[in-house]
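A.B. asks: As C-alpha cells, here come the structures.
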Structure I
Amino acid sequence: MAVGCVEAITGLANGVFGGWRGVPAGCTRADVEAVLLPVSAPINSSTPSSGPIRYAATAGAPHGLTVHYDADMVDYITVVAPHLERPADEVLGAPEGRLRSELEGASEQWVYPRLGIALHKKSESTDVSWLFVFAPTTLDTYQSSPLSRMRTRRHKVPRTPGDE
C-alpha cells in the first residue's frame, strides 16, 4: 500500500481536507478499495486495468466517486457535488489560480495544484459543483493538462420534423 493513500482516500470520502496534500504517489486500486465500495466494473478486462470505476456514495461524496486509473494506479478522482466538512476557502485558503470552467453547473475553477485539488463552482457561490483530486503538480503543468480543460457535453439526437 502507498504511504498515506488510505488516509487520503478516507479524508476525501468524508469531505475532510485539513492536511490534504494530493493523491500520494503509488496510490493503487487496492488502496482505494480498502476504503471505498465499487459499484461498477472496470471498463476492460486487462490486468492491470485502466479507465474509470465508480464507487458508492459516502458522507463527502453523496453521489459517489469516480476513480480514473492508469494501469491500476490512481490517475485522478472526480466527485460531483461533494459535501465538504467546511468551506473550501476556509480550509485551503486562496486558490493558486482561477480558471474558466467548462463543466455543467460551474463557471470557474479554483485550482490548488500543489495540493492536487481543482474545485469547479459558480463564481457567486461557495458550493462546489465538481471536485477533482490528483497528484500534486505546478500551476503551469495543471494548465497544460487535459484535466484543466474538462468539459460537460450534451449530445442531442436530431429529431425529424413532426416527431413529438
Structure II
Amino acid sequence: MTVRCEDKNLKLEVAGSTRNKYHCRVPVTHSVDDVLNPDYFGLLQSSNRLTVGDRIEVEWQDFSCMFELVVLAQTNISQLICRRVTEIVTFGEMAFPKDWEAKWMGDAEKYGIFYKNTLKDAGHLSKEAALTRVNAMIAADAQAAQGRAMNAGMVAEPKAKAKVKADEAAA
C-alpha cells in the first residue's frame, strides 16, 4: 500500500517569489523511506501547491526525526521527486526508569506514560517530555513517602496530667 502525505499535514510556512517553504508533520507510523518515496508528496502538486525548487521541512509528530527536502522534479500527476538537503536527524531511545515507559497513543493523546503497563499520564509531545514528567512523578512520590515516614515517626504521646502543687491542693 502506498503511503501518502495528507493535505492537512503540509502547511505553507513562507511564500517566496521563486520558491515556497513548507512544513510537514509526519505521522509516527510513516517511515523515512515512505517520505522519500516519489508517491508520498505526489498528489499535493496537483494545484501547483508543490513545485520544483520548493523546500519541505519534514518533522515527525513526536519530534523523533527531522530533515529538509527540495523538490527537484514532477514526473506525473502523482509523483514528485525530492532530495534531502540536510542530514536525517533522529533521536535514540530514551532510558526510562525500571517499569516505566512511554508509548505513542495517537494524534490526540500523544505519548502516554505507563507504569507496569498502567496508564499514568498522557498528552506529552515527545519522549523527552514524557521522561521529564516521569522523573517529576518519581520525585513527587519520593517526597510524599518521606513526608509519610516523618509523620509516622511523630506519634503523639498522651499528655501527662499537670501536677498540682501541694499549696493549691490544700486550698
Structure III
Amino acid sequence: MTVECLIKGLMTFFSCLVFFLISLKFHRPKKEIFYLFIIFIICPTIYYCFVLLNGGFQQDIIELIVVIEIHYAISLAFIQTYPVLKIEIPTFKILSLLKNAKNTGLTKSNLKELMFEDELYINRLVDLKNDGFISQNEDIISLKPSGKILAEIFIYYRRLLGFSTGRG
C-alpha cells in the first residue's frame, strides 16, 4: 500500500507540475500564487472528488486519502518555495558573482556595485502587488487581507523553526 500510494501521489504532483511548466510557455499569469493554487490544489481536488464519486478508485478510501495527502504535502511545499525559486536570491547571486570572479575574488564594494536594488527590493514589491498581497496608494504600501494571512503564516513558520521574525 505505501509504495503504491506514494507513487500515485507523486504522479499526481508531477502531472500538475508538467502542466504548469507547459502552460508557462504560453502564458505567464500576473497572479502566479493564485494560478499555482488552482493547478496544484483546486484541479486535483476536483479530480479526486470525481474519482471518489464515480467509484473509479479500486482500493479503500484510506489509500485514496493517503494519495491525496501526499500530493497536497508536495504541492504546498512547491507553492511555498516557487516565489523563492523564481527570483535571483541574493545569496546565490553573491556566490555566482564570486564564482565568475575566479581566483581574483571581489571586494565588498565590488559586490555592492554588482547587486542591484531592483533585484533585492523593487521587483519583490511588484510581485506582491501582482499577486494581490499588497496595495499601494501613492507612497503608502499596505497589506491586503490575503497578505496579512500570508504574513501570519510565515511569521508562525519562522517561529516554529526557531527563527526571529523580521530578520533574514
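What follows draws every value from the coordinates through simple rules; no lab data is involved. Values in this document were obtained by computation on a predicted structure and should not be read as measured data. Cβ atoms are built from the backbone, for glycine too; each structure is taken alone.
A.B. asks: For the read-out Rg and Dmax of the Cα atoms in Å, a value of 29.8, 114 was computed from one structure; give its label from I, II, III.
C.D. replies: On the way: I: 16.6, 61; II: 29.8, 114; III: 20.5, 66.
It was calculated from structure II.
A.B. asks: Tell me which of I, II, III gives 3.9 when you compute distance in nm of label points 7 Å out along Cα→Cβ at positions 79 and 103. Don't skip to the answer; put the middle values down first.
C.D. replies: On the way: I: 1.1; II: 3.9; III: 5.1.
Checking each candidate, the match is II.
A.B. asks: For which of I, II, III does distance in nm of label points 7 Å out along Cα→Cβ at positions 55 and 143, calculated from the coordinates, equal 3.1? Can you show the working numbers first?
C.D. replies: Values: I: 3.1; II: 4.3; III: 4.9.
Answer by label: I.
A.B. asks: Given that relative contact order in percent (Cα under 8 Å, 6 or more apart), derived from a single structure, equals 21, which label among I, II, III identifies that structure?
C.D. replies: Numbers: I: 18; II: 13; III: 21.
It was calculated from structure III.
A.B. asks: Please state which of the structures I, II, III yields -6500 when helix-only ellipticity at 222 nm (-39500 (n - 2.57) for each DSSP H run of 4 or more, over all residues; to 500) is computed from it. Mind showing how you got there, number by number?
C.D. replies: Numbers: I: -3500; II: -6500; III: -21000.
The read-out was computed on structure II.
A.B. asks: One of I, II, III was used to compute Cα extents along the principal axes in Å, for residues 31-126 alone, and the answer was 43, 24, 24. Which one was it? Mind showing how you got there, number by number?
C.D. replies: On the way: I: 43, 24, 24; II: 50, 25, 16; III: 65, 30, 14.
Only structure I yields this read-out.
A.B. asks: Sticking with this one: Here distance in nm of label points 7 Å out along Cα→Cβ at positions 63 and 135 has been calculated and equals 1.4, so which of I, II, III was it run on? Don't skip to the answer; put the middle values down first.
C.D. replies: Numbers: I: 2.8; II: 1.4; III: 5.0.
This figure was derived from II.
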